[in-house]
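J.: There are structures below to look over.
Each reported figure results from applying straightforward, stated rules to the coordinates on display, with no laboratory input. Since the model is a prediction, treat every value here as computed from it, not as a measurement. Cβ atoms are built from the backbone, for glycine too; each structure is taken alone.
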Structure 1
Amino acid sequence: MKVNPKLRLQILIQNSFFVVLFIALIFLLGFLANQYKFSKDITQANRNTLTIGSINVLKQMQGPITLTVFASEDDVNNGDTFRQGIINFMARYQRTKPDINVKFISPIKEPKLAQENGIKEDGEVVVEYQKRSEHIKPPFAEQEMTNLFMRLSRTSQRAVMYLDGHGERNLIGLKNNDVGEFGKQLESKGLKFANLNLTIESEVPLNGSMLVIASPQKTISPIEAKKIKKFLESGGNLLWLLDDNNFRGLDEIAAYLGLSVSSGQVIDPAEKVEGVNENIASASSYGEHAITRNFMLGTRFSNAHEVNAKGTLDNGWEVSKLIEVSPNGWLESSQVMTNQKPTFDKSKDKAGPINIAVALQRVYGKKGQRVVVVGNGNFLSNTFITNGGNLDLGINMINWLSGDDNLISIQPMPLKDVNVTIPDNQMSFIIAWTVFHSFEYFIPIGFFALGILFWFKRRKA
């Protein structure tokens with residue numbers, strides 16, 4: 001085809017128009033990429049995205065967060081990239097909350113400033129939020145950072161009081177039946193404890209956030225019971241864990257709450273199929289309540305009892321059922337002997353599902369009053385706390401009772417890192433060096449060489 005000036009002009013116009021459209025497309029894609037963000041984390045531990053618990057915590061934090069990182073400058077040549085690691089780590093939080101500000105200060109160049117801020121080691125971070133601040137030292141992962149944000153967000157600084165002196169499950173105890181691990185998790189989220197001995201105290205202090213009665217084994221004296229009832233009548237919040245229908249001297253408290261607890265325990269034959277004792281029941285559904293709303297984790301309860309409560313016009317309680325277990329099981333009409341195999345008796349036993357926890361609330365003065373009763377104390381024990389969502393459910397209960405409804409969420413879990421351990425011998429070192437550097441140098445160079453080879457063959461052909 002003969003190329004004349006007119007055709008050449010048409011081709012020039014077409015090419016110019018294509019270049020203009022291509023540049024416009026690039027700018028449009030850049031604008032859209034700036035306005036809309038999408039990311040997909042394909043790592044096993046989801047280390048590049050936040051868990052839903054962390055996201056929920058960030059969403060309820062109003063106002064900017066400032067992180068001041070006291071760290072020496074990075075030396076990439078020597079593999080020191082701590083500052084860049086912090087930037088990459090906090091980028092996950094900044095995608096959900098853009099007003100998280102990170103600034104770096106070198107403690108070597110600014111020793112006076114580091115001393116004024118109480119910096120004790122290189123890499124220490126000062127986190128500030130709403131005129132409150134806290135330090136965090138490396139190494140830390142999502143769970144530690146989110147727990148710190150929760151502590152800074154917590155509006156209630158009142159102590160969690162726990163009854164002691166009657167063989168209760170101890171919030172700082174180390175025994176299997178204690179709830180010490182649960183207590184550690186609560187402390188990491190900014191809660192403080194106060195040991196309450198009512199044989200000494202004149203009354204239950206009203207300046208605490210709640211009272212925890214965790215399965216006492218000995219009878220509580222009438223004088224102590226009267227102090228607890230007065231605390232309830234004065235608007236105090238209560239978490240009551242029961243392992244049976246023996247109220248251990250707190251019968252008046254149970255009557256005040258309209259509370260009833262079964263004598264027999266829940267049997268779940270479905271658990272036996274999985275090789276677990278029938279006395280361990282799994283939750284089948286959760287009630288529509290702030291504690292369990294959108295709660296999708298599985299929970300397990302050992303030797304649980306049915307719990308019900310009835311609000312009356314006199315006390316004004318609004319009652320909500322929280323946890324139903326054992327849909328294919330039943331509630332034994334009486335205690336099962338240790339060596340006896342439980343069987344369902346249609347005439348005596350109650351078919352599942354069985355409710356084992358209730359939440360009560362009412363308006364009291366200018367503030368609301370809240371109570372949670374669970375027919376099982378074992379689910380928060382050191383033995384069972386790691387089962388499914390037991391920990392998350394317990395923390396949700398505490399947050400609701402303390403009035404921190406905005407902190408009720410599924411808690412962030414530690415990263416499941418997959419570490420590569422190289423044996424300490426020459427052959428292992430050579431293999432590891434070859435594998436790592438193959439991806440860094442050898443494979444890219446090989447592809448480049450193949451490309452040159454194919455290009456040369458095609459050109460020669």
Structure 2
Amino acid sequence: MLRFLHRQTWRWLLLLGVAESLLLGASMYAATYLRFSTPDEIQYVRYLPAQAVVFAALIMLGLGALGQYQTYMRAGWFGLLARQAIGFALGGFALVVTYYVIPQAYVGRGVLGIALVFGFVAVTTFRAAFLRLVEVEVFKRRILVLGAGERASQIHNRLRRRSDRRGFSLVGFLPTQGEPVAVPAGLLVAPDRPLREWAEQHEVDEIVVAVEDRRGSLLIEELLECRQLGILVTDLTTFFEREAGRVQLTLTHPSWLVYSGGFNATPVRRFSKRSFDLLVSLCVLLLTWPLMVLVMLAIRMESGPRQPIFYLQERVGARGRTFWLVKFRSMRTDAEMDGVARWASADDDRVTRVGRLIRKVRLDELPQIWNVFKGEMSFIGPRPERPQFVADLGKKIGYYHLRHCLKPGLAGWAQLRYPYGASEEDAAEKLKYDLYYVKNHNLLFDMLILIQTVEVVLFGKGAR
């Protein structure tokens with residue numbers, strides 16, 4: 001029997017799944033009766049019960065693929081909505097394929113569109129109420145930390161906020177023999193029985209190994225017994241990567257990077273990423289070309305007819321190759337007359353009036369779509385930096401070169417999770433998120449980043 005069945009979580013997940021499947025089926029019925037309003041029309045819908053089941057099943061598969069029925073949750077409300085939107089999109093695509101393969105299941109474009117809208121609203125409303133009524137702790141993974149030294153204390157010190165612990169609840173820290181204790185005494189646990197029995201009694205879902213020295217203090221036999229019960233055993237670096245969405249550089253060593261997985265560079269992934277880049281770039285170009293024309297006119301009116309509209313700047317791309325990045329000019333033409341590269345700062349006096357506006361809403365970045373079409377950049381990836389900064393940061397920050405194993409991006413995970421960086425310290429912090437993306441990038445992750453980037457653009461977060 002699976003470990004999570006020992007707890008009550010499965011009952012809540014079952015209730016959530018059943019309720020949402022009923023809501024989705026009801027959405028199909030409501031859409032059909034709304035579209036075919038007269039009795040004579042409705043009688044031609046012979047397969048409506050089966051069509052409602054197919055609709056609910058495939059949408060729920062899409063939601064499940066995006067982690068909406070996990071036994072623990074880490075994302076905030078915007079993240080959950082983004083996942084739900086992509087889940088509905090995946091389910092809708094699966095329905096289109098099903099209708100092509102099984103014509104009897106076809107419901108019509110109008111009915112399908114209405115059902116998707118009704119279903120999304122119904123599921124969103126129900127889930128919001130459900131998560132408020134049900135205690136969210138029941139969905140969290142119960143964590144026991146093996147170790148109580150400096151390494152283990154980073155969980156307590158760096159993941160203290162409630163938002164940092166969305167995915168887990170801390171059972172306690174189990175100190176090992178000969179290890180100096182660096183966590184508060186109130187968080188320590190002292191099992192009075194074998195670890196396997198104690199962990200089962202306290203419904204531990206995962207043990208995080210955070211001992212200072214694994215050679216003499218690691219309880220291999222006890223951990224193996226826990227694994228046989230279905231309790232996950234995770235090292236501290238992997239735990240931080242998963243829960244914080246970043247690679248904790250102070251805990252990272254080369255062997256972990258080699259054996260931890262990720263760095264997907266298969267032909268299928270390269271094809272999906274390039275296809276995603278071209279499709280999204282084309283859509284953005286079609287939607288924003290009127291704004292780009294207005295920006296060009298504004299720059300010309302402010303600066304005069306002899307001043308350049310675009311700005312070319314050398315940046316470092318994949319595998320260290322440089323390219324010329326295209327942007328709308330937002331600074332004075334004499335911003336770097338001495339040839340020395342400088343970080344942008346808050347209220348930078350080199351920025352023009354038009355430049356301040358287009359930077360705030362990220363319109364200055366739109367010409368980079370040309371770099372994406374040329375294959376020098378991806379739409380999603382680490383931010384491209386200037387060669388002078390890369391050369392300097394590569395000497396001072398470990399693993400900095402790893403961010404260049406992918407094409408740089410117009411948008412990225414680090415841009416979402418960390419404020420605008422304009423110093424070496426900021427670059428080191430953003431590298432943690434860049435490495436997380438480099439290790440874990442996939443098509444669904446790119447779609448989530450794209451959707452969340454919309455929030456950044458709309459509310460002007462992080463611009464400078």
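J.: Supply the structure label, taken from 1, 2, corresponding to mean projected area of the Cα convex hull in nm², for residues 205-324 alone with the calculated value 13.5.
T.: Comparing all candidates, it corresponds to 2.
J.: Of the structures labelled 1, 2, one was used to calculate FRET efficiency 1/(1 + (r/R0)^6) of positions 181 and 285 (r between Cβ atoms, R0 = 35 Å, to 0.05), giving 0.85. Name it.
T.: Attributed to the structure labelled 1.
J.: Among the shown structures 1, 2, from which was the value 1.8 of distance in nm of label points 7 Å out along Cα→Cβ at positions 77 and 109 calculated?
T.: 1
J.: Right, here's the next one. State the single structure among 1, 2 that was used to calculate distance in nm of label points 7 Å out along Cα→Cβ at positions 93 and 117, giving 1.3.
T.: Here the read-out was taken from 1.
J.: Let me ask you something else. When helix-only ellipticity at 222 nm (-39500 (n - 2.57) for each DSSP H run of 4 or more, over all residues; to 500) is calculated, the result is -17000; to which of the structures 1, 2 does this value belong?
T.: That value comes from structure 2.
J.: Here's another thing I want to ask about it. Of the structures 1, 2, report the one carrying the highest value of distance in nm of label points 7 Å out along Cα→Cβ at positions 69 and 253.
T.: Structure 1 comes out on top.
J.: Shifting gears a bit: From 1, 2, which structure was semi-axes √(5λ) of the Cα gyration tensor in Å = 57, 29, 25 calculated on?
T.: 1
J.: Here's something else I'd like to know. With mean count of other Cβ atoms within 10 Å over residues 261-268 coming out at 22.8, pick the structure among 1, 2 it was computed from.
T.: 1
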